[in-house]
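Undergrad: So, here's a batch of structures to check.
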Structure 1
Amino acid sequence: MKADANSTSGSGRRGRPSAESTRLRMAHLLEVARGIFVRRGYRATTMDEVAAAAGVTKRTLYAWHSDKEALFRACVMLGAERFPRIEPQAGEDARAALERYVLELHRELTCEDSYGMGALFLREAAEFPELAGSIQRGHFDFMVEPLAAYLRGQGLEEEASTERTMLFVAMALSPLHNAMLVGMALPGTAGVAAHARRCVSIFLDGSRLR
C-alpha cells in the first residue's frame, strides 16, 4: 500500500509540508523579522539571525526572500496590510466615519512594531535610500488610495487625484510625526479623539475659527 504524501514513512522521513503549514511558517518568519528589525535596526539585522530566531534554515529563508532588502519589503507590506480600511457603519455619516478612521489609524500605527518600523525608516533612510520604495508603496496602496476611493464616493476628492486625501492623512498622522521627528509625547486616548475631531472639522469645514 502506498504511503500518504504527508505521513511519516518507515524510514522516518516526513512528507512535504502542506500549503497551509508553509503559509503559517512564512507568516511567523515575517513577524519574527519585524521584531528583529525594530530592535536592532536595518543595518545590524542579519539573515542568519532571522533564520535562527524563526526556526528555519538559511536555505529556506533565501528561498522565500532573496536578500535582506526583499525581507524588509515583505515586512513593510505585512504591516501595511494591517492599516485600517474606512468602512462606514450603518447610519454613519462621513464626519463620524472619518473620525473613527483616525482613531483606528492611530491605534494601529502606535503598536510597538508599527511605530518601530516607522522610526527605523526615519533613522536609516539616508544610509539605505532603497528602503523608501517599499515604505511609499505600502503607504500609498494600503492607506492613501483606499481612503481616496471613499472620499471620491463622498464628493470630497477629485477624480484621478489623491491630493486632498494626502493632506488629510498628513493631518491625521501629525502626532506620530511630531513624536518621531521632534520627540513630542504621543497623545493618550482622549487626546487622539480630540485630534480626530479637529482633523475632520478642518477637512470638512475649513480652518476659520468661529
Structure 2
Amino acid sequence: MEPYRLVLADDHGLFREGLRRILEESPDLKVVGEASDGRELLDLLKGLTPDLILLDISMPNVRGIDAIPEIKKIRPSAKILILTTFSEKAFVYESIAMGANGYFLKRDAGPDLYSAIEDIRRGKIYVPRYFSEQLGLDWEDVRRAVQKPALTTREKEILSLVAEGKSNKEIAELLFISVFTVKRHRTNIMDKLNLKSTSELVKYAIQKGYI
C-alpha cells in the first residue's frame, strides 16, 4: 500500500519539525511538503497532490480556516485536519462547515494524532471524544455542521460591525439595508456558528480577527 501523503501547514517551524518526526515514525505516512503560511500552502498545492493537509487554523497571509475553500478548489480530493490550540465550540463548527474533515488540538499531538488521521482516511469526521463531550457536541451535531454553509461576505461584514459595538440601526445605515435585514443576518450568523448571545458573537469575532 502506498504511504498516505501529508502536507504540514503551520507558521511555527519547531512545531512542524516535531510533528514531522511524530508522523514519520509510521511507515504508512509520508510528509511530502510543508508551508509556513496560507499563501505558501496554496502555491505549494499547485504542484503537489497530498491525501491529507494538517492545517493550522490561524496562519498569516490567508488564515488557515479561510484557506479551506481555496484548498478545495485546487485539490478537491485532499482532506483537511485542522490543528489548533482553540477549544471554543464555534471554531469546531466553522471548521467542519467550511469543509475540514477533522479538528485536533495541538496539545494532543502523539498517539491520538494517528487515530485522527486513520479516521479521516476511512472517510469519517474526526473530533476527539472528550472534546465533543466538553463542548456538548456529538457526531450528529458535527455532521449537521458540515451541511451548513459558511458565512457569506455580507454576514462577515455584519459580524465585524457587531463586534465593533454597532447597533442594528447603525449597521443598517452603514450598509444601506433595513434593520429587519440586519436582524435576519444576525440570526443566520448565530445559527451557523451555534452561538447563543451577542457576547459570544463578539468573542468569536475578536478571536477570529474580524476586528
Structure 3
Amino acid sequence: MSTSTRAYHHGDLRAALLRAASESLEAGEPYSMRSVARRAGVSPAAPYRHFADRDALDAAVAVEGFTQLRDELAAALAQVPSSASAEDAVSALGLAYVGFALRRPAVFRLMFGNPCDPADDERVRAADQLHVVLDRAIARLFPEVPSAGLSVALWSLAHGLAFLHLDGKLSAEPATDVGDRVSAAVSAVFRIGRAIPEKNTAAKG
C-alpha cells in the first residue's frame, strides 16, 4: 500500500491529493483529476470528495503555495538580525521570494498565472495574507515612508526577478549567482533612493 493510500485511510485525503497535484505539476506530468488520483494512490472518484473540478484543485494548490510563501518570507525576515540595515532585510525577503519561485516553479506560475476568482474566499484570503506580510515588513523597515506604494514597488522587483529567472532570461544556476543578482538589484534601488535627496540638496545649494 502506498504512503498516499495510507494517508487517505487515515483521513488525510485532501493533503495527499494536494501533495500529488504539486508533485505532478513540478514533474511536468499530464495533469488531471484522474492523474492526480493515480499518483495519490486513490480511486478516480476520490478527488471529488474535496474538489468539485480541476479548477477547484488548482485553486487549492495555489492557496497552499501562497501560505507557504508567506511563511517563508516571515521566517526569512525573522532571521535578519535586529542590527541589520533595511537594505539587508529587503534583500533577505527578495532572496526568499525568488528562492521559492525557483524551487516550486510550476506552483509559482499557477499561483500568479491564473486570475484570482473574487468569489473564492480561501484563495483571496491567502493572497491577501501574503500582501499583509509584505506591507507590515515594509512599514516596519521604512516607518517614514507610505508603505503601500513602496511595498508594491519592492514586490514588483522581487516578482520580476523571479520570472526573469524562471523564463531563462537570467540564469538560475548556480544558486550563488542568483543570490548575488537579487542582492545587487536591491542594493541598486537603495543607492538610487539615497542619491535623489542628495541631488536635490545639491541643486538647492
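None of the figures in this text is laboratory data; all of them are computed from the coordinates on show. Treat the numbers as computed from the prediction; the structure is a model and nothing was measured.
Undergrad: Suppose you compute Rg/Rh (Cα atoms, Kirkwood Rh), for residues 19-90 alone for every structure in 1, 2, 3: which one lands on 0.96? Walk me through the numbers on the way to the answer.
TA: Working: 1: 1.07; 2: 0.96; 3: 1.23.
Value 0.96 for Rg/Rh (Cα atoms, Kirkwood Rh), for residues 19-90 alone corresponds to 2 out of 1, 2, 3.
Undergrad: Which structure, out of 1, 2, 3, was helix-only ellipticity at 222 nm (-39500 (n - 2.57) for each DSSP H run of 4 or more, over all residues; to 500) derived from, given a value of -15500? Show your work: numbers first, answer last.
TA: Details: 1: -20500; 2: -15500; 3: -25000.
Derived from 2, not from the others.
Undergrad: Matching task: 18.0 is the computed value of Kirkwood radius over Cα pairs in Å. Pick the structure from 1, 2, 3.
TA: The value was obtained from structure 2.
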